[in-house]
Structure P
Amino acid sequence: MSIRDPLASNELDGQVALVTGGGGGLGSEAGRRLAASGAHVVFADLSFEAAAAAADHAIAQGMSAQAIDLNVTKSASVERAVEEIERSHGRLDILMTSHGFPRDGRLLDMTDDAWDDVLNVCLTGTFYCIRAAARLMTKRRYGRIITVASRAWHGNPGQANYSAAKAGVIGLTRSVAKEFGRHEVTANAIAPGLIETASLRELDTYDALVERAKRDNSIKRVGQPADVAAAVRFLASPTSGFLTGEVIHVSGGRFG
C-alpha cells in the first residue's frame with residue numbers, strides 16, 4: 001500500500017475500520033475521526049442503540065458508517081461480525097478495541113464476579129476481536145490493530161481486576177506485534193489517563209478525580225476523547241507502518 005500525505009483528510013479512503021465499544025465516549029469519537037479521514041467505520045457495541053447513534057452522527061456529517069451489535073465476550077458473536085464485514089466489504093484494515101469498564105473494589109473485598117467480568121470483557125474480549133480480525137488482515141497482508149489499555153496498567157489500588165486486565169491487553173498487543181509484523185500488520189496500545197466522558201461525569205467522585213488529575217498531570221487539564229482519537233488516527237494511518245508493539249500514553253504526562 002502506498003504512503004500518502006499524512007495530513008491528507010482522505011488518507012484512509014477505501015479502508016474499513018471496526019471500532020468496538022463504538023457507542024462509548026472514546027470509541028465514538030475515534031470512529032468519527034477515522035471516518036473523517038475516509039474510512040468506512042463499523043461502530044460495534046453491546047448496545048445497538050448506542051452504536052447506531054454514533055454511526056448516525058457520522059453519516060449526518062457526510063461520512064461512511066454503519067452500526068452493529070456485538071458481544072465481545074462471545075467468540076461466536078465476534079467471528080460473525082468479522083465474517084459479515086468480509087462479505088460486505090471484502091476487507092478489514094483497522095481494528096480499534098475500545099470496549100471495557102472498571103469494577104472497583106479493594107482486593108480483599110473483590111468478588112469472583114467482579115474479577116471475572118472485568119477480565120472477560122477487557123482482556124478476553126480483546127483477544128477474541130484481535131484473533132478474528134487478524135485472520136483477515138494477515139490474508140491481505142495489511143492491518144492496523146489498536147487496543148485501548150489504560151494508565152492503570154501500572155497498577156492502581158482498588159483496581160486489581162482492571163489493572164490486571166489492562167496490563168494483559170498490553171502484553172497481548174506486544175505479542176501480536178511480534179507475531180504478525182511479518183504480515184505487515186501492526187499492533188499498538190493506547191493507555192489513556194483520565195478522559196472526560198459522559199460516564200466519568202456521572203461518577204460521584206468526578207470532581208475529586210478531576211482535581212487529582214490536574215494536580216498530577218504534567219499538562220494541567222483532563223484529557224478529552226479527541227486527544228485519544230488523534231492518537232488512534234495516527235496509529236491507523238499507512239504512515240505508521242514501522243511503529244508496532246508500542247504503548248502510547250495519552251495521559252497528560254502522568255504514567256505511574
Structure Q
Amino acid sequence: MKKITLLFCVLISYLTCAQFTVNKIDGTPFTNGEIVEFTSHSNPASELKFLVYNNSSENLDFRVRCMDIVNATGTNFQLCWGYECIPNVSSGGTYPDYANVINAGGNTVGLGDSFKNFNPGDGSNYPVDYSFRFLTRNVTTGAVVGSSFNLTYRYQGPLSIDVRDKMELMGVKVLNTYVENYIGLEVTKEAQFSLTNLQGQIISNESISNNTNIDMSNVQSGVYLLNVSNNDGLSETIKIYKK
C-alpha cells in the first residue's frame with residue numbers, strides 16, 4: 001500500500017505532495033530552479049515577494065541559504081524573511097539565524113517576505129545573480145530534513161533613462177536583455193520589431209500589438225540588436241546578449 005501511495009503522489013503532482021512550496025504573491029507556485037529577472041532596482045518594481053506554504057503534517061523550521069552571488073557582493077540586497085529584514089546577504093549565509101517555524105499546514109501570508117535589490121551594480125558587469133535555497137530543519141534536533149527549493153533573483157542591469165522613457169512612449173517594455181531562450185516584451189501599443197545580428201542579418205521581425213516572447217532558443221550565443229519602432233516615427237535599438 002505504501003508503494004502505491006508513493007507512486008500516486010509522484011504521478012499526480014509534485015506540488016500536491018511536496019513538503020513545502022514557494023509561491024508568488026498571487027498564490028501561484030514558482031518552479032524549482034526558476035530565475036526571476038529585473039531591469040530596475042531600489043523601487044517597488046524590483047521587489048520579489050514570495051509566500052511559503054508548509055504542506056507537511058509537522059511543524060518545521062524554515063531557512064533560506066544564499067548559495068551564490070555573481071557580479072556583486074551582497075551589499076544592499078535586502079531579504080525580508082522570518083519577521084526581520086536583513087539589509088545585506090553573503091554567499092553561504094543562512095537566514096534567519098534563529099528558529100523560523102511554520103506550523104503544519106501553515107503559511108507566511110501577510111508577513112511581507114521578499115527579496116529586493118538596492119544595488120545598481122558597477123555599470124558593466126551584468127547580469128547580477130543572487131541564488132537562494134529554501135530548506136527545512138527539524139524543530140527539535142535542528143537537522144536539515146526533506147527536500148529543498150532553489151530560486152534565483154537576477155538583476156539584468158538598467159536601461160538608460162532616455163531609452164526607458166522612449167520605450168515607454170512607444171508602449172513597449174523589454175523584460176530581459178540577457179537571454180537564455182526568449183526576449184519578453186510587454187506591449188500596450190502597436191509596434192514593430194526587428195532582431196538582427198551584428199552583421200545585419202535579420203533573425204526575426206514582425207508587427208506586435210500584444211505581449212510577445214521572441215524565441216531565441218535556436219540562436220547562437222553572442223550580441224544581437226533589437227530595434228523597436230512604431231507608426232509615430234519613434235525608434236530605439238537595444239543590445240541583446242544571448243548566452
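With percent of Cα pairs over 19 Å apart, for residues 54-157 alone computed per structure, which member of P, Q shows the largest figure?
Details: P: 54; Q: 44.
Evaluating percent of Cα pairs over 19 Å apart, for residues 54-157 alone on every structure, the highest lands on P.
On Kirkwood radius over Cα pairs in Å, which of the structures labelled P, Q is highest? Walk me through the numbers on the way to the answer.
Working: P: 18.2; Q: 20.1.
Once Kirkwood radius over Cα pairs in Å is tallied for P, Q, the winner is Q.
P, Q: which one has FRET efficiency 1/(1 + (r/R0)^6) of positions 134 and 214 (r between Cβ atoms, R0 = 41 Å, to 0.05), as calculated, at 0.80? Write out the running numbers ahead of the final one.
Values: P: 0.55; Q: 0.80.
Label of the originating structure: Q.
One of P, Q was used to calculate Rg and Dmax of the Cα atoms in Å, for residues 30-109 alone, giving 13.9, 40; which? If you can, show how the numbers build up before the last one.
On the way: P: 14.7, 51; Q: 13.9, 40.
Among P, Q, the structure yielding 13.9, 40 for Rg and Dmax of the Cα atoms in Å, for residues 30-109 alone is Q.
If helix-only ellipticity at 222 nm (-39500 (n - 2.57) for each DSSP H run of 4 or more, over all residues; to 500) computes to -3000, which of P, Q did it come from? Please report the intermediate quantities before stating the final value.
On the way: P: -13500; Q: -3000.
Value -3000 for helix-only ellipticity at 222 nm (-39500 (n - 2.57) for each DSSP H run of 4 or more, over all residues; to 500) corresponds to Q out of P, Q.
When you work out distance in nm of label points 7 Å out along Cα→Cβ at positions 94 and 198 for each of the structures P, Q, which one comes out largest? Provide the component values of the computation, followed by the final result.
On the way: P: 2.2; Q: 4.5.
Of structures P, Q, the maximum of distance in nm of label points 7 Å out along Cα→Cβ at positions 94 and 198 occurs in Q.
Values in this text are rule-based calculations from the coordinates and carry no lab data. Quantities reported herein were computed from a predicted structural model and do not represent experimental measurements. Cβ atoms are built from the backbone, for glycine too; each structure is taken alone.
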